[in-house]
1. Ranked on mean count of other Cβ atoms within 10 Å over residues 27-34, which label among P, Q comes first with the largest value?
2. From which structure (P, Q) was Kirkwood radius over Cα pairs in Å calculated, if the value obtained is 18.4?
3. Here distance in nm of label points 7 Å out along Cα→Cβ at positions 211 and 227 was calculated and came to 0.7; which of the structures P, Q was it taken from?
4. Check the numbers for relative contact order in percent (Cα under 8 Å, 6 or more apart) across P, Q and tell me which is largest.
5. Given structures P, Q, which gives the highest value for distance in nm of label points 7 Å out along Cα→Cβ at positions 67 and 91?
Structure P
Amino acid sequence: MSKIALAIHGGAGTIDKSSMTPELEQEYRGGVESALRTGWTILEKGGRSIDAVEAAVCSLEDFPLFNAGRGSVFTHEGKNEMDAAIMDGANLKAGAVAFVRNVKNPIKLARLVMERTEHVLLAGDGADVFAEEIGVELADNTYFYTDHRWKQLEEAIAAGRVQLDHAAQKPIGTVGAVACDASGNLAAATSTGGMTNKKFGRVGDTAIIGAGTYADDTCAVSCTGHGEYFMLGVTAYDLAARMKYKGLHLEAAADETIDRLTTLGGEGGLIAVDAQGNIVLPFNSEGMYRGYARERQNLSIEIYS
């Protein structure tokens, strides 16, 4: 029997403690804790890692302060376009969606792609049609509207820039979860609303298996950061490959992976778990919303470096 373990993240980046009010920090911590408890309950009852990561990410998608699901940022056209991916390390199956609109929980749609189609990635209008046909829960535009996201769009347009998610801080907006269940099976899930004021159908690393999301029999990885660099570094798979082919343990592999990301010029972090229930949460930015749970340990929730 493996030691069950769960880790989640809510984005990495410039998170300045001096400008974080106690009330806002408590809200963020509450969102992380709720997602942790949701996924941990499944693992504690003998549930599968794939179910735990989906449930944890759904909780994060429902929390409006994180850039995924309900809290997704706006594109240049004032739309919410979301990406998500999920992967089951037990059978190397994966599902992903990109550029989807009005899907309440994109991670659920990604899992349905994995389980109900012969494909791995569906994007744009086709993914939306699939969502309608399969009966996944949809939500109208008002569900995804939040004042702070709209103000971010107005500021970005006025400044003529495309930007990663930021509030009073500047987190790089993605949410994710990784888990090891009692059978030693691993799974990863990641979801994002992308970049404020993005144009031209930009898709980041989240929905790209091996770049922002990956799971096999060695580890499960979910990344958060400037997606272009995670795609260039194939970062999620890079960690798994270092374990598989170099024989590194999880922590050493994660450190090398973040070092390579830094060399490429990328900023962000990742969470990863191995089949023994070991967890790492490295990042090269000023902070990362993160938390983890392991057997016979209290929940741990951190924000700053």
Structure Q
Amino acid sequence: MSMDDKRARLEKQVRSCYSTWAKTYFDDYYASGTAYPPVHVDIVRGLLQRSGAKSLLDAGCGPASMLRGLADLGLELYGFDLTGEMVEEARRVMRAAGVAGERFWQGSVAEVGDYRRPPAGYDAAICFGVLPHVPAALDRAVIANLHASLARGGMVAIEARNQLFALFTLNRYTRDFFLKELIDADALPESERQAIAPALEALEAQLRVDLPPLRPGYDEILSRTHNPLVLRAQVEAAGFRDVRLHFYHYHALPPMLENRAPEWFRRRSLALEDPADWRGHFMASAFIVSGVKA
């Protein structure tokens, strides 16, 4: 299967997954009293305020989940999303905030033309909740497209799920990280795989590989994690300077233990929230890479 065919198939799956989620996505992940507070919005606000940006593009804006929390900054706001229903909801919400509906359109982060770059470029671009659904072979293309959409000196903020968090979860994510990234068992000759099979079985016995439970829809499509060290290097290679990592959504204990001390877990997790804490490499489930176009 060619990359174009693979991408078309994956994008069709993503649209199908998110098409029925447009009306409830913001409430589920940003406004719910039971969901983890959207601490990443404050990180982005700070980055934008320090950058001095006047215009902002949200590549993969969803129902304007992020932009509706930034409308008070006085920026010219733009956004596009792969899913038509998400775009319609973004237009509805942002019209109520005084932003013209034509500033939101349907498009793919893998297509540079879909960024609709203005002549001078955008002052800032963000990309959240998108990279997990992008095949690894297209990561560099998406980063390059974000780079191309910006004016010189423009700021980018790209979010991803933290692959290194698997070292703290002690579940099937840990097993997969060990086998696929550290040991790279699939790359070993068959004779070596057979030789270490008992050791790998013993390793799996130490982990809760039945956790976390699969989420209908989301875990049925491509939903990757990213190594923050690798993604930072890719952003630097694309021509960004002052590239930094910002960690968020900390976990005070491995997630499977949250129910043993739920009140303490939530209180302590929120107290840990510090985008620059080195522990975020392992205790935070998500991170942002920011940079400035050289």
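1. Greatest value across P, Q: structure P.
2. Going label by label, the one that fits is P.
3. Structure of origin is P.
4. The maximum falls on structure P.
5. P
Rule-based calculations on the coordinates, nothing more; no lab input. This structure is a prediction, so every number in the text was calculated from the model and none was measured. Cβ atoms are built from the backbone, for glycine too; each structure is taken alone.
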